[in-house]
Every structure is written in C-alpha cells, then in structure tokens.
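In structure tokens below, several structures.
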Structure P
C-alpha cells in the first residue's frame, strides 16, 4: 500500500504542479495522464506484493498430497509433507514393514530330533511321530491360540491361505494342517466357554522360547516318554536348537504343558506358580521372510542420508540375522546390535537409574538394531536422538508404529508413520502419515515427494527473483502473468526421479535460498541485464533500426524497444528450462520428458508472446518484427542455456580453487 501511494504521488504531484502552476491548463490530456499514473501505481503494487510464491506452495502441496495418496501414503498433517524429506533417522518395526508378515513354521524340534524345511509338504511327511505325540501337538496348538486366529481359503490372486488374526498363531495353525490336523474340530470339542482361565498370547510370551523352556522340568523323548530336563539339557538345547534357529532369522516358540489333579487345582490368577514345572513338547521355528525389495530400499535410504534403525521384539540373534539380510548392518561395519537390557544399562545412570543424554549420545550413533525392545525403549531412543546435539544439525527422526503402546513415540517423532494394515485406530489417529500398504517402499516414495516439494518451491523462488527488469508498466504486468503465474505452475508439477535420493537431507536450519541458487540468480540477472543494455545501446546500429526515443515528449511504438521486450521474455522462457535443475546438474533436459505440463505451458507462453508482438501494438506498445529480427531474438534468448553451463562450471571451479587454497594454507 505504501509503495502504491508513494509511486502515485511521485508521478502525480510534479505533473499537477506543472499543469496548474506553470501552464495553468486543463483538458482531456490531463485526465489521460492521471489515469495512466494510477494504472502504473496499481501495476507496481500488484508486482511488488506478488503472491505467486504462495500460489506455487499451495498448488504444489495439494499436488504432492494427492500423489502421496496414490503411492500409499495417507497424509494427515500437511507439515509432514515438507518434514519427511529432511528425515535423517528412521526407527522402524520389523514385522510387516521389512518382512512380508506371513509367518510360516519352517523348523521344529520334537522327540529329540531337529526337523528342517517343514514348510515343504514332502519334508513334513518325513516327520515320524508317535500317535499320542502328534495328537498332543495338534490339540495343544489348536487350543492354545486365540480362537479369533484362523486360516481362510486363498483368494483368486493368491495360492496360500489367508491368515486372519495373530500371524504367529496362524503359522502354528498352518503347521497343524501340515500334520493332517483340523483345528476347527478340536476347537468345537473344546469351546472357549468351558475354559477355566486364559493366559493371552502377549508380547512377553511370544518369541520367548528360552523363558518357557527355562520353566520346563521334563521333556518328551523320541519314545514319547516324559524324562527329566536339567539345566545342562537346557543349555544344550539353547545352543544346538534355539540359537541356530535365531541365527537364521527364525522366531522360536516353545510348546509345553502341565497336568493338574482335579482335586488340587491351583490359583489360576497366580501365573508364576501355574506356568512352572512344565513338560516341553516341541520348539517351533517360525519364519517371516523379508520383502524381496527391502535390501534395495535400505541401500536407497543410505544413499539418501537416512539411517535405518530396526526396533523389534525378537531376540538379538534373530534381529541380527534379519538386519543382515535387509542390509541394515553388514559384517564389516561398526554398527551395534543391542538387547533392551544392555541398552538400558548403557544409557542409565548407575546412581539413580535415570536416562542420561550424555550416555545415550555414546550409544545411538552406532546403534542399528534394538532387540527385545519395549514401547518404552522405543520412546526413549526416539526422544534421545531428537534431543541430541552431538551433530551440528539436529537429527530429524521418523518412526513407524502399529500398536496403542507406540502412541508416545508417534507423537514425539518429527514424522510418525502408522501402519495402515496392522495398525490400530488409535495409532493411526496419533500419526502424521498412514502407510496404507505397510511397506517401506512407500516411506521412500514419501521422502521423494517431500524433497520434490521443497525443490519446486526453491525453483519457483529462484526463477521469480531473476525475472525482475525495469520495463514499461504494461510489460511488467505481462511478465507478472506469464513469468510469475504460468511459469510457477511449470515447477509445481515436476515428478521426482531416483536421482533425488542421491542427495543428503537439507536439514532444518538451511536457508531456502542456497549459495548455488544465489549465484544462479546473480549470474543470470547480470547476464540478462548485460544483454538488455547491449541491445539498448547498440541495437539500432546492429539491426539498422530507429532508437525508439520519444519525439516531442511523445512515445511511439518502435522495433527497438519491441526487440528489448521480446528478448527479455525469451531469455526467461529458456531460463525455465535451466531452472528445472537447481543442484548443479549439467543436463537441464533430464527431467523434461516426465513433465508434460511443462510443454503445454511453455508452448502456450511462446505462442502468446508471438501474438502479443504482432497484434498487441495498441495495448503493449509493440510492433511486428521481421523474420530476421525474430531469429536474433531467439538466439539471444536461447543464449541463457550455454550461459547456465558457464555458471555451473564457474561454481565448480571456484569450489576446487577454494579447497586448493585451504589445503595449501593448512600445509
């Protein structure tokens, strides 16, 4: 508003003084000049308070959100669209995200013999069991699993049965079927209403075969006899069965029972005394295969500057095996794999047992896998990484979760991803983004779209800061419409490529206009101004045309100023191609093939410019140019393409010279 008022006053006051004080004239000419000054003020006001960047951000955000939904990312909080691209740490679950979440019993230890590859029907037939042992396994697995867990007939697209309910229990029910058992018949024989007490299959009991095995005092041998089970037997079984299973990435579950006399029933609420002095029947090794695409996705995350940390309830051997298969850790790196007890011992003070940030800062940089973790361990790790200041820039943490107990971690993280399939409704409500397909690939796509959103804003801003030029007021309005509004749409609808994952995160403190962008802006502004001044001074001589200066204070349309205006528009049109890449890429045409909207807007603007030059003499003070003059305009406009390569080369050259000088100075 102030600029509008000042401009009108600066133009109007001297004119009024000249007309009324000096000439004392009044006529139609006076009204026309006043209206022209008002129009000039309005145009400058519109351009000075340009809202095209806000328009770009709004349209780009809407476009990104829709594209992320297509890529299985349901955005609940719009801020996550920008934050996701800056993520440096991803704390993720194992089950369902890194793995297929389709459990299958692949190994079993029963009757003092270790059977492998039992997922193969031919291998199952080789298992020789006494009838009462086989019946005991079928009956106990059928009854000691939630009755809501079941196997349904496969769909048309799938050949395997559908697993409904707890996946671990479904795998055990699948093993029942492999042994020619029918869990439905057994459940009908033992309905839930007749159960005296139920100890639910929770996180404490699942995958903790060592805990159940430690409570066993007897075990079934190959003859089906109950024999004593000593501590030495326990150690041998852990070393020869459980640890090898875990090393192969298997989740181990121990099946055991205890008989009670009907005359001496225990206190069923005292689980500790009830679940003791058990008889071990078998140990099952359950496999949840990793998704085939996960190793490549983890590698992309590493190249993108994102550290993936796996948080799982499995034991340390299983967790390490899965992490190796996924590529989260390797045999040659110094990454650490910790169980929750060791983790808490390292990060807590020995005096008061409280978590200390300085102790946590010694652990989390190398931590890649946290095994046997609880929701509280997950929350402590996420909060500690975010609070750490050992790096110049704060870590941006994303976390995946599916349970109600994970809500604190979802809320405190910079970006919280809730599992769309496994996740509870409460977890989804607490999240920023819902993973519709529970796949890590979708998170990587979210990172790509987020970084693309940031680049779109940066490209638009860089372009708009370059197209300012002191032309006539009506020309400035045309530039505002074509360069600021239409051109901004070109940068909005860019599609991200895999190359965007080769860059590190920007960080939360980096300015929007980077050093390279500033050099591009200054370099192209100087070049355009030089070309315009050259045409202004030498154009009449080179093109053999009039200089277009006013005669008797009367301005008339001329070829000279039409060429200046046309060259300026064309330079910025070709600059739209240059600014498709803002990170020093030499091939500026690399991504154009994936942006059809670019071609439409660019061609429309070019055709409109031709029409304006030839038929806009009245409104835009232009005259029609000859074919030769148009060729010169196109050559001068396209000259910004090689000039852009010069700026890229000069930036690289300056970088090497600076490093060389610093290196020599240190020597």
Structure Q
C-alpha cells in the first residue's frame, strides 16, 4: 500500500513538474512518455510521440540530432555519466526554438532508458545573437570612422562600411537613401548605395527606389526619421499598398536610421531582413544610431570646406560621438600619446589631459593582464601589425572594466608609418553577459545533478523504509489472521496480547507515516509552530513516562523548571525521536540521561548515553535524511529520518540541534530552543554528565 502511494507521488511529480521532461528507450531512442510540460513546449501530444524517435517526427534539427545521438552513445558506453547540451527544435508550425537539455540514464523495469529535462533557451539564444551583433557593429563603427577619415570622399568608403555593417547586423541588405528635391519642388528620396548578402536580389537599380516622392501613406515613417528617431517595422504590419511595394523587393522586416549632416536631415541608412520578421533590441538600435551619426558626421565633413582648425574640430566631434575612446599615439617603444578623446572620462574616470600628461595607460592595465598586454604591445610595435586585444583596466576608484583595444598604423601617401590610431571599446557588459550565460549553464548542471540525486534518494528511501514497513505489517497480519481463525480457541489473555501487538505495530506504522508526511511538509515550508507557554521540564517528563522506546531501559531524568513558548506536539516528537535514537543505537545495558535546563535565552534539551558514541565526521551527517553513522549496524532498524525531524523541528522554532561526544564516553545529542523571542542560537554552555 505504501509503495503504491509512493508511485502515485512520483507519478504526480512527473506529471505536474514545470520542467519539460521526457523518457526514451535507450535501445532505439523512441519516446516512452513525456509530461504535460513537454507536450506544451513541443506542441505535440504524448500519443504523437510514443514509439517514435525525435528526429523521425522532425522535432530536432537534423544537424543537432546527429550530435545528440553521438552524445547519447557515449553516455550508453559509460564515457559520460550525464551531459547538458543545447538543441534547436521545430514546432508544428515550422518555427524554430532553442532548448537546453540535461540528459541522464535510468533503469525502468530492468531496461536502460534516457531521461531528459528541457529548459527553454530561446531567449538566451536570441540574447547571444543580439550581443554578438552588437559587438560586431561596435567594432565596425570604429573601423568605419577610420575609413571615413582616411578617404578623400565618404563615398569612396561607404561600400566597405555597408558591407561591414550588414554582416555585423546579420541582415540581407544595407543601403543609404538620400533626400532629394524632385522637379516641381517636391521632396523625395533616392537609393544611393547598397550592399546585399549572397543570394539577395539588389534593388539599387529598381525604379521604385530612385527619385521617388515621399508617399503620403508613409508620413508617420518620414516624420519619425525627421525627428531623429529610428523606424522599425515588419512588412506584414504595413497597409496593403505599402506591404505589396516592399514585398515586391523581398523585404520581410526593416529598420531605418536617420542620417543628419549637422542639423539637417540628410537621409537614412536602412537594414532589410528578407528572411525573418525581426525585433531589434535597444542595444542594436543604439549602436546603429551611432553608425548613422558617424556617417552623418562624415557627410557633414565633406560638405564643409573650412579651415584646418574647423576640420580638426569636426574630426573631434566625429570621434567623440563614438561610445568608445579614440586615441592617437606616437610610433615607438615609448608610450607617447598625441590625442585621447573625452570618452576616456566615463570609461576610466580620468580626464583626457591627465591620461596623456601622466601617461597612465600602462599603470591602469590590470596587474593580472599587464604581462600579456605588454607582450602584445611590444610585438606590434616591432612588426607594425594591427593591435587588437581584450583586457581589464582598473579605474582610480578601484572599479574594474573590460576593454577591447584595437589600433592600426596610419601611413602617409608614400606608405611611411606616421602614428597609431586606435579605439578602446567598453565591453564590460558583454563580459558580464558571458558570465551570466556560464552561470546559467552551471545552474542547469546542478539541476541535472538534482534529478540524478532524486532518483538515488528514491532508491535509498525504499531501502530504508522497507524494513520498517515490512516488520510491523508482518506482525499485524500474523496477529490478525490468528484472531480471524474460527478453528482455534484462544485464551482471553492470548487474545488481548495479540490485540496489543496489533495496536503497537499500528502505532509504529502511524509514527513512520507521520514522520514522512512531516518531513515533506517541512521541505515545502507548510508547517508553522503553534506556540504555547509551558514548562519544558514537565513536557519532557511526560514523554519519557509514556515512551515505549525506553520502557525497559535505565533512564535518568534531570529536568529544571524551564518556561518556554513552544509547539508542544513538535517538541514531544523531538524528545521521543532522540529517545528512540538512543535506544536503537546503544546496547540494552547502556544508561540514558535526559536533561532540561535554561540556557542562552531559551532552553537546552540533552539526551545522552554511554554507548559506542559517534565519530567526529558523523556528528553533522546523522541529521541528514536517510543518513546513518559509519559505525551503525547495517541491520539497525529505523527509516533514517528521526534525527532529520529533530533538526528541522528545532529550526522551525528558531533553534538548532547538534551532536557532541559525551564526557566519559558515549554520545550527546543537544537541542537549543529559544524562549519564544527572536534570540539567535548560540553554543550551549552545557556540561554533559
């Protein structure tokens, strides 16, 4: 009966667990079952899954399926105990999702099975992609600034810039539209430059993109760009006429960033996705806004023909728009800075003047990274190859930031090296995101370990409880069958003895079931102490007097009147479990002491014996569920949760339980209970007798 109840508990746990869990037969990797959470996540019912392989029904991406099969084979051969991997899977509507999967082995009915739990990783995968695109775009912006500065005309560099931005943003097209005045004074736009990914049809020659008047249906779009705000839309959400126009160009989703040359709205730089609808993250929009600003600054620089001083100031405005540090250094082994942009102050908390005057770069590099950075600096100074490295810097206030430092040698018209031109990007948030992903992976590993531990705990539990269930049940059944026989006449004394045996063993079963239920309620935080102010000494005396566990043992009670506010039934269970523990694990001739006295703002209860005692390494372990001391007999009775309940009931009161060596030999189990006020537990000043 108890096993059936446990089966129902495990069945309910599997059914109602919020994680997606499935079980596959190892020999053919076909589904055996799956819980409702798995059905919801995969969009497939158990009846559609059972008896079929994941790759057979198109659930797992073919490339990921091959990898997964190899890892499962390694698991079956014993090369792995378990593993965690990330897979792509397809929903019935054809959309793609990601999941992190923890996989282990289990035995069911004598046959090996794979048990797997899934956690939705789609958001994490999208975040990784967004972080990668943001990082790629940031690097592109620095390179674009240098290309614009080195080119005589911004038009000479724009094709390369669009290519880098398009690839970094992972789009199908990147293009630049310029606002133009059409005949009759009407305003419109024209497609000036375009980059297309392989296989994407160019639109640079499409009449629908050249010298077209602004469509009145796109007034909101035009107004947004003219205010300096980006415009992002999925084509399916547009009005029918506009939707058809963009659909003819193969566009599914697009983002337009306004380009301002000075204060004038010059045009836009746009990004088309011809494969998927896309939700642009704020981080991507922010860095593309900087890209548009950089292009606008380059256009503005070319538009103006000013003095060298004005051109230098415009250069400073250009580089200072970049969310990074732009610097120029002299070529040579000695670090001599010529220019450092104001971006150094928000990054490192020092002014550009201090940074250059005091030549602080070397001293601000983190000590743990200094040798590596210096070695790369010396190598590139010697070879004049591009300098690119990630490292940490320590601000004067002690805060550590991560930077991506990239620099190239600028040469004159004869190819002679003139100076280093570099950019430092703050990549601290990117590094933190990487750490967050690593922590998430560790959490998943721990979840897999907990799943394996739960299976081991189930086996341990069944082994521990089976004896305590079987013995009283056997006695109950034997006594009941004897009483049931009509062909045997029993003396009244014999009948009474059998009834007492039935009652005694029923009480044992009740105590075991009560302990298990209380342990479960405590684990779920469902129990609260129902306190009453009583004399703890009187409570302890009553428990000793009524305890069957020590009825035939030599017990000494030394109890001082101690008034505390406690949950009396729970404390009675503490005392009874300690007495049962002492009786079970000591010889019958061993003496047992139980003491009660005030102490440390509460009360101390001690149950001691002069038995074999506990090893030091067991004094904490025995309070764990289903744990026994190293010296405990393997046939010793008990479910292994009595001391666990002692500790948990003590914690429920705000107290604690612990074990010590008894002075003179034996074991001493102590419980400290607060008087009822919020007094933290302390080491009890209690001298064992």
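Before moving on, here are some points about what is shown:
- Origin of the derived value 15, 35, 24, 16, 8, 2, 0 (P(r) over Cα pairs in 20 Å bins from 0, in percent; candidates P, Q): P
- If distance in nm of label points 7 Å out along Cα→Cβ at positions 112 and 256 is computed and equals 6.1, the structure in P, Q: Q
- Structure (P, Q) behind the derived value 15 of relative contact order in percent (Cα under 8 Å, 6 or more apart): P
- Each of P, Q could give distance in nm of label points 7 Å out along Cα→Cβ at positions 152 and 648, but the derived value 8.3 comes from Q.
Values quoted throughout were computed directly from the atomic coordinates according to the rules given, and no laboratory measurement underlies them. The model shown is predicted, which means the values in this text are computed figures rather than measured ones. Cβ atoms are built from the backbone, for glycine too; each structure is taken alone.
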